[in-house]
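All of the numbers you see were taken from the coordinates with simple rules; none came from a lab. All values reported here derive from a predicted model rather than from experimental measurement. Cβ atoms are built from the backbone, for glycine too; each structure is taken alone.
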Structure 1
Amino acid sequence: MADMKRLAARVKELEDQLVVCIRCGMCQSVCPLFDRTRREADVARGKLALLDGLGKSMFKDPDGVDQRLNRCLLCGSCAANCPSGVNVVEIFIKARAILAEFKGLSPVKKLIFRKMLADPSTFDRLTSLAGKFQGMFTRDEKNAQGTSCSRVVSSLLPPFMKDRHIVPMADHPFHELVPSLNTPAGNSGIRAAFFTGCIIDKVFPRIGRDIVDIFSYHGVGLFIPPGQGCCGIPALASGDMQTFEKLLEYHVTLFDQENFDYLITACATCTSTIKKLWPSIYEGKSMALREKITNLSEKTLDINKFLVDKVKLCDFQGETTDKDLGASSVARGVTYHDPCHLKKSLGVADEPRRVIKAAGKELVEMEGSDKCCGMGGSFNLYHYGLSSGIGSLKQKSIADTGCDTVATGCPACMVQISDMLAKEGLDIKVGHPVEIYAGSLRKRKLI
């Protein structure tokens with residue numbers, strides 16, 4: 001049963017944050033969901049008005065409040081453009097946690113979060129098992145570039161999986177390819193730790209391998225502890241504070257084993273979660289642990305920002321063409337999609353572009369590069385129609401550039417964009433900036 005005094009205190013704290021909102025409506029002009037539905041209830045201002053009376057509405061219609069709060073991508077577009085500086089994402093996350101504590105998590109969410117996600121070893125075993133059977137429910141489709149995306153064909157899967165093209169899980173996750181690593185600083189004098197993240201580990205392990213090779217070439221020492229799990233954002237977005245805090249405490253202890261200069265991630269969402277949400281949302285009372293969380297968050301950097309600001313990148317601009325290096329055809333250029341959690345939350349936008357240019361690639365800007373792709377984590381599961389509607393706009397912007405590759409600094413965005421491009425049968429690769437940079441190093445036989 002929920003502790004009502006505790007809930008009342010949390011609601012009061014939330015109300016204190018809400019008074020900053022002046023209901024100006026600026027969020028309407030940047031909200032990707034409002035752009036699709038034109039519903040006031042779907043924009044930040046509408047949800048904040050709802051939360052203004054959360055204490056009463058929670059008792060009257062908790063399910064209705066929950067449904068409206070969860071129709072949100074948590075992209076942060078509203079917060080990034082709010083003239084009053086309202087931290088909308090943090091407010092919505094806290095409100096979801098309050099509702100989850102009041103209502104209780106559903107049995108399905110309890111099973112997924114507390115029995116699976118909260119235990120990294122269990123999560124690894126189950127996803128490995130799922131990977132072995134994924135071919136029973138999907139059919140591989142390859143375009144002319146050789147990029148694979150599996151289309152869901154089985155009626156045995158839940159209805160929310162219908163009409164999707166999914167990027168299949170890798171045959172071998174990153175934690176099998178590189179179980180752990182602990183190397184000293186080389187010529188750079190820098191030693192970094194690498195937080196892998198779920199999607200890179202299980203879907204795009206090639207990104208992790210590229211980072212290991214890039215760091216080795218640039219003389220960056222690397223600490224990758226074994227047994228890593230999720231950063232906790234899926235549980236947190238569903239209001240499950242228990243699982244979020246368990247994963248946070250687990251990883252703080254895991255990375256506390258060694259000294260390093262920076263904690264690097266190649267996932268925009270993981271970076272934003274560790275850097276901003278870990279210290280601001282955590283409610284534990286241990287001051288020693290809080291200090292460790294703060295120190296770790298301050299060391300956390302996106303891989304692109306790290307490479308540009310802390311490492312002297314090779315710069316292959318204008319040196320050679322792909323044809324000179326033996327490529328089968330001359331590339332049509334690379335376009336870049338700004339992940340919401342990277343640009344809007346962390347202000348990282350120029351650095352990924354500089355990594356792409358350093359690789360010797362022609363960068364062609366798409367229209368609305370910083371508009372949300374529509375993924376939004378669990379939003380994509382619960383509201384796939386809206387998610388794919390937003391994603392189709394991103395797909396058109398990508399296609400209009402005429403590029404053969406789209407890069408982005410978020411693995412979740414890579415999954416969404418792959419789905420949208422596959423639906424249209426478009427011959428466009430999807431990758432991460434570090435893959436493009438590593439590819440140039442590899443072509444020149446430097447790694």
Structure 2
Amino acid sequence: MKSTRNRSSVLRTGRFILSAAKRSVTERFRSGELKWDLGLRKLWPEWKDFFSVDGIREDLLSGLILSSVAIPLSLAIALESKVDPGAGLVSAIVAGIVCALFGGSKFSVSGPANAMPILIAYTVEQFGVQGLLFVGIVCGVLQILGGLIGLGKLFRYIPFPLVAGFTAGIGAIIFVGQLPRALGLEAPPAGDIWTVLSHLGQELHDSKPLTVVIALITIAISQLLPKMYPKLPASLLAIVVPTVLVSFAEWNVPTIGVTPHNLPWPHFPGVPSQGIGGILEASILIFGLASLETLLTSSAIDRLVPGEKHDPDQELIGQGLGNVAVALFGGIPVTGVIARSTLNVKSGAKSRRASIFHALFIWIVIVGMASWIDAIPIAALSGILLSIALNMMNPKSLFKMWKNTPAESIVYWVTFATVVLVDLVAGAQMGIFAALLLALWNLGKAQVLFSCHGQ
């Protein structure tokens with residue numbers, strides 16, 4: 001990333017957020033809507049329902065299904081984030097409990113998310129794992145403050161083509177970035193897309209056939225099984241099948257290695273003595289992306305459950321508390337996750353307990369089956385990430401957008417191309433600029449039509 005230019009742009013964004021926050025605080029203070037109690041009075045009746053047996057069977061079943069999906073995805077996302085894969089499981093456990101307890105959506109499930117690893121990996125490269133933990137705490141505090149002062153509602157105004165283009169761009173970066181691992185090659189030291197492609201061109205002849213086979217099996221199961229047998233846990237089987245194959249065939253391929261056999265003790269990361277400006281920049285970027293992903297997830301869940309309406313400000317508070325707790329346990333920043341939250345609803349969950357049960361099931365797995373997790377081939381996790389990246393690029397969404405509103409696809413392509421060719425910050429900026437130009441164009445057309453009808 002171009003740090004000087006990015007820092008100035010992020011600081012401008014920060015000043016804009018502070019200005020909007022100041023207006024929001026003033027209005028909410030006058031109306032008495034500030035959530036000084038973190039929303040606990042509103043949540044207390046739901047917490048009392050945790051001790052009811054009504055719906056507990058459905059919540060347990062949903063939690064079990066969710067854990068089978070969350071385990072492989074959390075491991076894979078942690079790998080792409082350049083941290084120990086076990087940190088992904090720790091994040092899923094802590095976020096699954098804390099965000100469910102304090103969030104503003106009954107059925108949202110939080111954990112490591114597909115859109116986050118590129119930013120997290122950049123933060124690790126710049127500031128190390130301890131710097132990332134500090135960034136996670138700052139991000140969480142920003143989310144808590146954002147929820148308290150009512151910033152949650154502002155995220156609703158971000159246009160869909162920008163979000164789709166941004167997500168697809170991240171998917172393209174993840175796809176290219178995982179190709180070396182899927183081919184059994186050493187990853188290049190720099191992670192930008194051109195460096196990876198150049199590295200592949202030079203090293204392709206050293207590809208490891210067994211590694212390629214494992215990755216292809218994983219991709220095939222991940223992509224085809226949901227279409228053929230939608231009730232089966234495709235992500236889990238996409239990890240189990242190649243792991244069993246490698247074990248019985250005794251293939252010599254890299255595996256995950258040692259992962260945590262229990263939750264670590266929480267601790268506060270040291271405050272970095274240098275690079276505070278860069279750390280604040282990373283915190284604002286992760287805060288923005290994590291909050292957007294979370295509130296999009298909650299909005300999607302509202303459409304799936306009749307009568308369900310999430311509280312965006314409470315959801316920000318819950319995510320903030322979750323990110324602070326996750327960082328204290330050594331995990332990576334988390335968000336509400338659309339795929340897992342949707343699965344939660346479709347699995348018949350009745351309450352917030354489903355997310356908590358899913359976290360407890362993951363904890364049981366890392367305590368009782370850690371040796372199996374240690375034996376998972378790295379190529380299988382790369383296959384999972386390649387499959388995720390294909391889904392994130394989602395050509396069907398682009399085709400539908402082009403068919404219904406061709407002009408909006410311009411915003412998509414501008415955002416996508418800038419994310420891939422330049423970086424994430426520039427992609428967000430160019431997408432916003434293109435969306436504003438499109439809004440002005442539509443406003444001009446409306447005024448012309450109004451003038452014609454008036455005559």
Structure 3
Amino acid sequence: MKRSLLLLFLLAPVLLYSQQRWELKACLTYGLHNHRSVKIYQNEKLAAEQKAREALADYLPSVNGTAGMADNIKPQVSVIPAGLFSPTDIKVAFTKRYSTTTQIELNQPIFDQSALIGLKAGKYNKEVAELKAQNNEETLIYNISTAYYQVHLYQLQLQLLHANEETYKEQLRISELGVQKGVTAEVDLNKIKVNYNNTLSDINVAESNLALVSMQLKNEMGYPLDDTLLIDSVFTAELPAPQPATLDPFKVFNRGDYLLSDAELSLKGINARQQKAAKLPTLSFYARYGSNGFGDNASQSINYQNTWSVLGLTLKVPLFNGFKHNAQYKQAQYDYQNAQESLKLDADKYRVEYENAKTKLLKGDEKLANDKRNIELAKLVFESTNLQYQKGVTDLTDWLNAQYSLKEAQNNYLNSLYTFYTAKIDMEKANGTLKKYYNSL
């Protein structure tokens with residue numbers, strides 16, 4: 001008994017987690033922390049920081065050391081012409097069998113305009129990586145929200161279909177009794193059975209669709225696909241009444257993708273300036289210290305070293321390279337100009353997306369309100385017709401027509417509801433306010 005209680009105590013958090021019902025914000029928060037793409041963009045941000053360090057390294061001192069040893073199996077011979085030290089040519093080898101060299105060298109750029117401009121790219125590389133991460137978050141918010149609303153709508157559809165199923169089931173029971181007593185025709189019973197079976201088929205399709213969108217939601221969240229995910233449906237007691245559409249004024253700088261294009265435009269501008277600066281002279285300082293040794297054997301060449309050192313400046317002046325630099329600069333300039341025009345095109349495109357989403361949302365809001373009123377009206381008509389049918393005032397055809405009208409009103413309402421919620425999330429995306437939408441939940 002004690003072991004059972006202990007096991008129950010240990011498993012309680014697991015059982016509670018498995019039975020947890022997820023609201024939209026909980027799903028979004030989970031996805032923003034656990035989806036695999038989040039880690040990818042975090043790594044890109046870290047890579048951008050390292051890229052900035054790499055650019056800085058081009059203007060910092062560099063120190064290199066080299067060492068070598070050579071076995072001059074047959075040393076190279078030089079000739080001293082006759083007349084200097086001897087009436088005949090003298091063949092001399094200016095090295096011994098073994099030679100060693102060691103050197104350490106320091107280089108420090110003093111002026112390199114291209115490298116100085118490249119340092120500014122680090123700021124924009126970090127900004128691009130940050131904006132990509134933000135855009136990924138907005139994509140996750142959009143995808144999770146869309147899938148979440150689809151799950152809700154199929155839950156609502158099943159709720160309505162099961163209510164219709166109960167209506168047909170009750171009418172079947174009454175009609176079967178009527179057939180047994182001879183007051184109801186067999187054909188009327190069969191008509192009800194056909195509609196009842198159609199409803200069961202609709203339920204089967206809706207359950208299948210619910211399973212599919214539930215799997216899609218788990219995938220968008222980065223949630224384990226084999227684990228159960230219970231969605232907390234708000235469509236339980238009565239049909240939902242979404243809040244009227246609220247619109248924020250359009251600001252293109254709210255759009256993360258626009259800001260990303262703007263940052264990439266700045267990078268292209270820096271690249272063009274770098275290509276132009278590549279034609280300027282560069283000046284650097286160097287210091288070298290080394291030693292060399294020679295001997296008839298390896299140990300002698302290592303043990304007896306002669307040291308040397310030198311300080312100097314190096315000035316490099318690009319004179320002519322077949323117009324290579326000029327061509328590279330022109331290409332970078334054209335890329336920058338194209339990026340400027342693309343940014344203007346994007347601004348117009350995003351404005352069109354906003355206007356279309358606004359129209360769709362406002363019209364969807366009106367249609368949803370109308371379809372909600374219509375479904376309530378169809379429900380009242382069916383209830384009245386059902387009562388009349390039970391009293392024998394009307395026939396089965398009117399009852400089936402009223403039930404069909406109710407079903408059609410339900411389908412219209414579901415379609416309107418889906419259109420409204422997708423228009424709402426499209427509107428948030430078009431205006432660049434998905435993060436604000438998430439924080440407001």
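A few remarks follow.
- Looking at relative contact order in percent (Cα under 8 Å, 6 or more apart) over structures 1, 2, 3, structure 2 comes out largest.
- Which of 1, 2, 3 leads on mean count of other Cβ atoms within 10 Å over residues 130-137, largest value: 2
- Given 68, 48, 47 for Cα extents along the principal axes in Å, calculated: source structure among 1, 2, 3: 1
- Structure responsible for 5.4, with distance in nm of label points 7 Å out along Cα→Cβ at positions 186 and 226 calculated and labels 1, 2, 3 on offer: 3
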